[in-house]
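Nothing in this text is a laboratory measurement; each read-out follows from the coordinates by a stated rule. Bear in mind that the values here come from a model prediction, so they are computed numbers and not experimental data. Cβ atoms are built from the backbone, for glycine too; each structure is taken alone.
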Structure 1
């Protein structure tokens, strides 16, 4: 199920249902059962509470073993965000890093448009294929990259998962030389969400204030905030 479809479903559930229904564990149980293939339902439903007690190793182990239906899609980005991201890049840039690169889909897509870019992927889980980019294992709160070492930093559908988003953002700023591109869902806060999210950015200002750059552009693209900040 691609991102555009899930954003439509999320809109219907989050915006049209009364909150007492939408965030009721008994109402949400069948959705969790389907989304997590009938496995570890209690852990999935209580993720927001449990995750704050986990070590970095337990956190990484959870995502490595995660077998939800969201894992079937190639990318969490919707097609409009991908198009926007590609169009914001410049042939003058020399390097780009994708923090939280997942399976490397975004980097491989960028490679087909900008073959001259030096590409790096960072994630807590190694992707199956890394022919198109250099891969570095690491957490966003402590990136394995030098200060001001990359022209452009991309961080898409990651901040909503971060336990310490303030530290994560400081790391993105530390590493980037020219520009930071961030994509997060425009999502209301609920306890029972089918996506392992712990941070929510329903209003644009919640994201722009947290990143804290003076020169930026942020817009809603098909249910996701697309943020482009300049250093």
Structure 2
């Protein structure tokens, strides 16, 4: 008995210490985004979009991001829109606020006249402004662009890319973000693209959020017969893991 009491106290103390120990930090994160609209009546139309974002921290300095998604629309039983994309990005921190990155993106949008689009860049980024609730980052990079069009010759040239993103945490559950990306051909000043996204995300639980977003894409030299501007206004449900 005289040995059992100290042993019991030791086991109890060990159990309490284990309970108080912080859980191990998970190296990966994933979020799935889904949006669906169905209209019936004078107009019969369905629009569906889905996106998944996966990130993995190899360590405190190196991070991988993978993203893929698609959008489809049918009206009166006929497909009127269909587009897909996939991209990967690797970032390597070189200081507390500076990093290097490599990025590749693939797009397919037959209804916009693009059969395959490949966009590759390598450059540097910096946290330009950081506070407890605000973050502004900027990136600059040379790159390479290759686009196979439906009814035209393939386009291929070197590019320069500038990118900025601002995020603001209004509360612990509400967040605003603004992205802007500009890609220019140094050879042909008329050939430029601008991609922006404005979003407001609000958490409804620890795992689910509602995202309201507006996407604007501008191509100054689109395929023949296609418009220069595309916009998408959506409300989506996000599940985070």
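A few notes on this one:
- In this comparison of 1, 2, the computed figure 15.1 for mean count of other Cβ atoms within 10 Å over residues 51-58 is attributed to 2.
- When helix-only ellipticity at 222 nm (-39500 (n - 2.57) for each DSSP H run of 4 or more, over all residues; to 500) is computed for each of 1, 2, the one that comes out at -2500 is 2.
- Which of 1, 2 yields 2.8 [distance in nm of label points 7 Å out along Cα→Cβ at positions 147 and 163, calculated]: 1
- If percent of Cα pairs over 25 Å apart is computed and equals 54, the structure in 1, 2: 2
- Comparison of 1, 2 by distance in nm of label points 7 Å out along Cα→Cβ at positions 75 and 107 - largest value held by: 2
- Test item: relative contact order in percent (Cα under 8 Å, 6 or more apart) calculated as 18, pick one of 1, 2: 1
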